[in-house]
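Okay, got some structures for you below.
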Structure P
Amino acid sequence: MHRVVALVRPVQSAFELGCAVEVFGTERPELPRYYRFEVCAETPGPVPTTGGYAMSVSQGLSALDTADTVIIPGWLPVEEPLSDPVRRALLRAHARGARLVTICSGVFALARTGLLDGRSATTHWARAEQLRREFPQVRVEPDRLYVDHGDVATSAGAGAGFDLCLHLVRHDHGAAYAALLTRHMVLPPQREDGGTRYAGGPEDAFDGLLQWTDERLGAPLSVDDLAAHLGVSPRTLARRFADRLGTSPGAWLLARRVATARTLLEDTDLPVEAIATRVGLSSAVNLRRRFRTLTGTTPGAYRRAFRVP
């Protein structure tokens, strides 16, 4: 079982820790359990929280020595330096292959280990400039919900912690399990790919375009088709995609086709050729090539790993 350990400190954000607890630590009888969730602190004992209550933490930093994923669910005040024992424990965990994950202000602690040097990261928009100023070697991307490098991952404001945690579940156990967990948590559909955190209301024409496209993935849609449906030029469409999703219309369309293919590989017995046709990638060869580019694996290997019985 994958062991997830959250490193908490006084005064601990109750909500940010709660994001990790809900995704990795809450037992749901209807779902298989893949994670074991624990909490540790540099100094075991009562740890005050932002909710006005203290929680009892029995484990010290040694809990990080066998963790598969280490979560830093906030770090307040953000100016608080890392103690030598905490820094060494985090670096040891990373060196032996543990995944280090931060929620919101937790990125300040991770940045102090040096593991983000030369890499991109995100945090709450209100602290992005401070992060950039204090850690100029980190490429701060304030408009991303989350940034995942595989060994280290960061999320934006506290609510984006859910997005990052569910993204990690999707990576570990497939899209179908992550979607089922999302439904049990009564959350909106998962926002994928670390896209922009800013979303319009339900009447936004741009949002209507995304739904219209999802319903027609099997058709040979082009960027010009998307622009025509919205009644704008391809250049205007590209600008809106860059502003809202941080990507191009073509890249987004391909990502949606591959994401739908992943779901079909998990949920159906359709051959790869049929899935390629259904998601608008025309042939099994094209699907395999695009699938490997975006996921790092083949459709067959993905199906074997994540097929839902």
Structure Q
Amino acid sequence: MQRKTFLTAALAALLATTTAIQAQTTKLRLAHAGPDSSSQHLAALELAKLVKQNTGGRLQVQVYPASQLGNDATVIGGVRGGTIDMMMAGSVNFAGLVPRIGALDLPFLFRSPEHAYKVLDGAVGQQMMKELEAHNLKGLSWFEVGFRCITTKNRTVRTPDDVRGLKIRTTPNPSHIQAFRLLGANPVPLPLGELYQALETGAVDAQEHPISITYSAKFYEVQKHLTMSRHAYTAMPVVMNKAKFDALAPDLQKALADAAQHAANFQRALNAKDEASTIADLRAKGMQVIETYDAAPFRKLVGDETRRAFVDKNGSQLLAAIDETN
């Protein structure tokens, strides 16, 4: 009888402890549009691993790739409204909320990856994150989509004339649309999740993404030519519902922010390390790859015009700060 009482008490204590631990565990859903083989997804998993490890399981992040919870616009609305906890998407998707963030996508803005990282991790990037807070979004770090490169189905792109007449999928960023119109193309904004089918059916015949996305999304199956144009860079803010972030204990806030920055550095290093092998794999899969081209004619046609359009609406101070960052 005494043994039975002891076992009952022990079981009750165990259940109480388990219940208390479960009650202390906060689970966050993080959504993004990238395929599960993409560097952004691998970095998101790294973020989740570090958060769980550094909080003893008190905070856990569950990652949903490949637009499982909706396209970028839908998920941003979900995070702002609190039905989704976290997400990441190309910075262009936030320009409707914070128009100045559109500066980051201007053609030929960044001199190198290192220049982009210094801008994003420095005062300019912090200011962009701060402006998102008015829309119930807490910025945690800057992942990257990366430097964008042109792929086509039926022609090689070496000069601006080669772009003329292309139906090319772009982001909805006004500067991207303007740039390709200046080049004589027909830009068609589409969500990433709809792009493969659009290329396959001929609804568009070209697209421009960093090669990591071209590879992970298998666009090589429906595109045959790749030019390493690096004509624009796209940053990818990782954001959380601000009210939910503010409700976390300070140590959990710090663990989440630290893990997000570590994961951003992890993804950047992964992209840099994998570039050469990705190009080799794309060639092996049948793509014709042009690694060097003369960017000057492209820059001459689109650089000044797109910057002028941005300055007319948003002033010149932000671009000056970016240009001066070393």
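Among candidates P, Q, the computation of helix-only ellipticity at 222 nm (-39500 (n - 2.57) for each DSSP H run of 4 or more, over all residues; to 500) that gave -12500 used structure P. For distance in nm of label points 7 Å out along Cα→Cβ at positions 162 and 178, which of P, Q scores largest? Once distance in nm of label points 7 Å out along Cα→Cβ at positions 162 and 178 is worked out for each structure, Q has the highest. Each of P, Q could give distance in nm of label points 7 Å out along Cα→Cβ at positions 26 and 74, but the derived value 2.7 comes from Q.
Set P, Q, criterion mean count of other Cβ atoms within 10 Å over residues 50-57: the highest-scoring structure is Q. When Rg/Rh (Cα atoms, Kirkwood Rh) is worked out for each of P, Q, structure Q gives the greatest result.
Quick check: 12 is what I get for relative contact order in percent (Cα under 8 Å, 6 or more apart), calculated from one of P, Q. Which structure matches? The value was obtained from structure P.
For the read-out mean count of other Cβ atoms within 10 Å over residues 42-49, a value of 15.1 was computed from one structure; give its label from P, Q. Considering all the candidates, the number was obtained from P. Comparing volume of the Cα convex hull per residue in Å³, for residues 170-281 alone across structures P, Q, which is largest? With respect to volume of the Cα convex hull per residue in Å³, for residues 170-281 alone, the highest-scoring structure among P, Q is Q.
Quick note: the coordinates plus some simple rules give every number you see, no bench work behind them. Computed from a prediction, not measured in an experiment: that's the story for all the values here. Cβ atoms are built from the backbone, for glycine too; each structure is taken alone.
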